[in-house]
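Where a number appears in this text, it was derived from the coordinates with a stated rule and is not lab data. Values in this document were obtained by computation on a predicted structure and should not be read as measured data. Cβ atoms are built from the backbone, for glycine too; each structure is taken alone.
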Structure I
Amino acid sequence: MSHHTIEVRDVSFRYPDGTAALSGVSFFVGHGESIALVGANGAGKSTLLMHLMGFLVPSGGSVRIGDVPVTKTTLHDIRRSVGMVFQDPDDQLFMPSVAEDVGFGPMNLGLPPEEVTARVDDALARVGATHLKERPPHRLSGGEKRAVAIATVLAMCPSALVMDEPSSELDPRARRRLIELLATFEHTKIIATHDLDMAVALCERTIVMSGGTITADGPTAEVFADAALLERSGLERPLGMQGCPVCSVQDLRQG
């Protein structure tokens with residue numbers, strides 16, 4: 001049984017007040033794919049991610065991780081297979097020390113202490129945060145918290161990673177380190193982000209959402225080259241794909 005694929009089929013969702021958040025959303029993520037999920041605020045990205053983890057139940061349609069449907073009875077297996085990094089690291093860090101936070105999940109799997117310790121050490125090493133092991137999470141910088149939050153997920157040895165705005169509120173150096181870190185992961189990944197340059201750097205495929213529906217799904221370079229699509233979706237072309245404004249002015253003057 002493989003947990004490396006994700007299938008969303010005709011998913012719709014309404015909040016209790018009747019607000020429609022998703023409408024007929026369908027896509028398939030293959031083993032090892034890295035997918036960017038982009039769209040303006042309110043497009044439905046975070047709501048969709050919550051369905052992948054079973055935090056929300058669709059009003060219609062279905063979600064499958066591998067060949068396992070996401071239902072109340074399968075949540076234990078689903079959350080061992082898919083790790084989610086929330087937009088705010090403080091939502092994941094609540095123990096007195098970094099080591100305890102990273103070891104919380106493995107410990108609750110009933111693993112022996114030596115295995116928990118090994119997973120903690122390995123996860124922290126992978127995110128370059130071994131030196132933070134005994135630090136209290138509330139004393140960490142934003143970038144350090146983000147790294148530790150990712151470590152808490154890696155310690156569970158998931159088959160897929162789901163990330164909600166992982167680069168938000170990071171300074172340029174921390175953002176660059178995050179991109180370098182994520183580039184080393186072979187996991188199946190879905191990254192919901194407003195950071196379109198990060199999407200270009202990490203994801204070969206991009207899904208665009210608008211108003212709770214998918215408006216585009218294709219190779220990242222092609223999606224971001226479609227100016228009309230970006231305009232309709234409330235997005236702007238990534239900075240790395242924009243022409244140099246100084247050069248443009250010079251060209252106009254020379255012309």
Structure II
Amino acid sequence: MHSEKRVSILGKSKKIVLFIVEGITDEISLSLILSKIIEKDKIVKFKIINGDVTSEYGTKLSNILIKITDKIKEFIVKDIYKKTDIQNIIHLVDIDGAYIDGSLILQKDIDGFEYDTQNIYAKNVEDVRKRNEQKSGILNKLIGTDKVYTDLSYRIYFFSSNLEHVLHNNQKVSESQKNEYAQMFEDKFADEPYRFIEFINKVEIAVNGDYKDTWDFIKKDTNSLNRYTNFHICINDILLVTEGN
């Protein structure tokens with residue numbers, strides 16, 4: 001309730017499009033580009049949650065919407081906004097092979113997880129299976145969610161198998177390389193955002209169909225390990241609204 005009583009630091013005509021993302025590289029890669037695409041009376045902001053809320057320990061079907069609401073509240077409090085400053089929430093997630101058959105998760109003596117376009121490898125196969133069961137179940141709920149924090153418009157979009165796979169065609173970018181790759185992507189498209197629009201709509205990565213169709217597609221076979229996204233739907237919808245105004 002306290003955040004609702006704050007004095008807005010935005011002008012009356014300004015509204016925030018809030019992107020919820022997993023890490024700083026999402027923001028570096030996309031924030032400046034999106035700020036130039038989403039113009040007029042909108043302001044692009046990012047809430048970095050430093051992890052994957054869909055697969056983190058303790059996330060359940062019963063509390064995922066509460067967790068997302070808490071992230072929005074953190075953003076409001078930290079940056080001195082009001083809930084009413086926010087127009088809509090766009091949630092970006094890495095798919096991480098969440099929908100593949102459990103038989104495609106193979107044992108390998110490594111730390112963490114390793115991905116290719118057919119399999120996931122890990123020291124403890126059962127841990128990955130449990131993660132995938134949780135993550136896919138949570139995603140299925142969020143796909144059907146259109147409001148969070150009571151009445152804020154919400155949509156979730158995917159990068160498969162992860163952000164770097166889609167943006168750089170490299171599924172195995174190391175943690176130490178991610179910032180460098182992100183900066184390269186921003187440098188490539190920030191001054192020519194229309195080229196990003198063309199890129200994100202490329203047939204080799206942009207899944208055909210409407211929002212539901214794209215999610216149905218990514219759930220099939222090994223698609224959640226391959227290079228696909230439905231973020232173009234978000235971008236194209238934004239452009240439609242902008243041009244309509």
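Computing mean count of other Cβ atoms within 10 Å over residues 86-93 across structures I, II gives 17.0 for structure I.
One of I, II was used to compute helix-only ellipticity at 222 nm (-39500 (n - 2.57) for each DSSP H run of 4 or more, over all residues; to 500), and the result was -13000. Which label is that?
On the way: I: -10500; II: -13000.
The read-out was computed on structure II.
Could you tell me which structure in I, II was used to calculate Cα Rg over 2.2 N^0.38 Å as 1.01?
Details: I: 1.07; II: 1.01.
Value 1.01 for Cα Rg over 2.2 N^0.38 Å corresponds to II out of I, II.
Among the shown structures I, II, from which was the value 3.8 of distance in nm of label points 7 Å out along Cα→Cβ at positions 14 and 134 calculated? The read-out comes from structure II.
Can you spot which of I, II the value 2.0 was calculated from, given it is distance in nm of label points 7 Å out along Cα→Cβ at positions 102 and 182?
Working: I: 2.0; II: 3.5.
Of the options listed, only I reproduces it.
Computed over structures I, II, distance in nm of label points 7 Å out along Cα→Cβ at positions 22 and 214 reaches its largest value in II.
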